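What follows is a set of structures for review.
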Structure I
């Protein structure tokens, strides 16, 4: 299976999850390594665009295609397992607690989580500490230029 990651070029070879470990995210707290990926390129762009300051057009990004084994253990929580406030902005601690629990269990290479930015789409949170993470490989890196219309000031 191929998933995608959009990041600054200087981090293109880093699959350690150290950035999310340092800063935390919607599905992991600080101190818990996680590698955020998406099932398609468009979702990568949308997920990043909501975090960029209006009018800022970064020019040092790379779209990475990452291959994970087709038989990798992936967990997808049911709607009932997701915290009631999982869509909140800023994100709630309950989502981080759920993600941390799943990541720390080391049962799953990935956790399929719904996108807040694009309802109906999914991100795959990879666990760099899972025993099969060594089978995760970068297949392709492409310079990525944002369409200027995405971040246009009205």
Structure II
């Protein structure tokens, strides 16, 4: 359980935004972003999206391009200081295709004054966990790498 009211807010806002994306509520998702927000998907080859218009375009193209779209949250860690770490599994079916998409990944949210400053998606879960811990000023220990919190 997070220690501070602002951390609780960051965690709740993160989970709400993920649910809204799954529901294709793009206006609701966009409410977490400020004019200078950045969503970094370069590790997936999906670009670096800076500013609300670019983020919205990406989100609508990605989620809107799916007949089916579901995100299952596996782990949520609030590192404090505005850093929220998520591991998730995304299951989707691209529009007009019989193919299925299955992605397991990490997401690091950096919150500043109630808005997302940065989101970075990682293919490598442990790289994402280490980046989140580093951003929050923590050292990653063995329990962090197994997903257990002690």
Structure III
């Protein structure tokens, strides 16, 4: 298994702001999603986030980068080199992105991200495998949000 199976990339598709995209390394023989262009061969886009959801959990993003050996100042709109993430931190970050992306209330986004950080590794891996699934992921994301928001 790869030492750092996740990449966090800065996406600058909007003129006034940037977003973040989390990619997961494909395992040999897993062709669930074809690469979108030549530079993504071997990588699968898990989730892309920008705007309010990204800003609401930026503290978690910066903590993840720090855990992975980067400085918070390394994250900028002009960054071209992806951040390499270990599996455990990539899973939690992906789970946070998938969970908060469709929400509107920033307080709810922060609460959900806090709950994800406090999950055991086994629980985080379980929910990531469910929510990142292309076929049933949306239902699982909704179930996780309901469970963690306690509403």
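All of the numbers you see were taken from the coordinates with simple rules; none came from a lab. Small disclaimer: the values here were computed from a predicted structure and weren't measured. Cβ atoms are built from the backbone, for glycine too; each structure is taken alone.
For the read-out distance in nm of label points 7 Å out along Cα→Cβ at positions 42 and 58, a value of 2.1 was computed from one structure; give its label from I, II, III. Let's see the in-between values first.
Working: I: 2.1; II: 1.1; III: 3.3.
Attributed to the structure labelled I.
Right, something else. Compare relative contact order in percent (Cα under 8 Å, 6 or more apart) across structures I, II, III and report the one with the greatest value. Walk me through the numbers before you get to the answer.
Working: I: 33; II: 21; III: 24.
Largest value of relative contact order in percent (Cα under 8 Å, 6 or more apart): I.
Quick one: helix-only ellipticity at 222 nm (-39500 (n - 2.57) for each DSSP H run of 4 or more, over all residues; to 500) came out at -10000 when computed from one of I, II, III, so which one is it?
Working: I: -5000; II: -10000; III: -13500.
Here the read-out was taken from II.
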